[in-house]
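In what follows, structures are represented as structure tokens.
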Structure I
């Protein structure tokens, strides 16, 4: 049932948020570098600008959106597994 879902504890929410911020920052840097190496030019500063072709704007949005979300999911899942193992180890020490 919906009421039976366990809420994440405050500590994990803080850690998960920090992981998300760090991964977002790092993945944007990596994807920007990859864009420059692949296309030979800087990513569009403003994809809404009429100076940027529609194809380039859409491609950039897809690459950045998909790349950042995949990186976030992978990092958050890895951090969650590590967090659960730490909590289990801490619980074993208490018992």
Structure II
């Protein structure tokens, strides 16, 4: 049983490494977009219409929370779930979004 657990942990580590590499490649691709038009074209091509709404909403959540607006008020104003706002709040507590 220990051998199967080791194999499982190794598989997860390999999967995480692949995911990290793919995320890095995605970020590098984003950084190559040197204009608003190029970025918008890329995002409209890669994201669904629903995702094109959700991502700006998540940014709005972070900005509102950073301004001190309560989670409940953010959820109401943006018509999103409190859990979605809570996720943004938890990420802020981890020190993310310093550049937003």
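Every number in this text was worked out from the coordinates using simple rules, so none of it is lab data. Just so it is clear, the structure is predicted and the values come from calculations on it, not from any experiment. Cβ atoms are built from the backbone, for glycine too; each structure is taken alone.
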Value 17, calculated as relative contact order in percent (Cα under 8 Å, 6 or more apart) from one of I, II, is from structure II
I, II: which one has mean count of other Cβ atoms within 10 Å over residues 18-25, as calculated, at 10.0?
II
Taking distance in nm of label points 7 Å out along Cα→Cβ at positions 42 and 58 for each of I, II, the highest value is that of structure I
Computing distance in nm of label points 7 Å out along Cα→Cβ at positions 50 and 82 for each of I, II, the value 4.9 comes from structure I
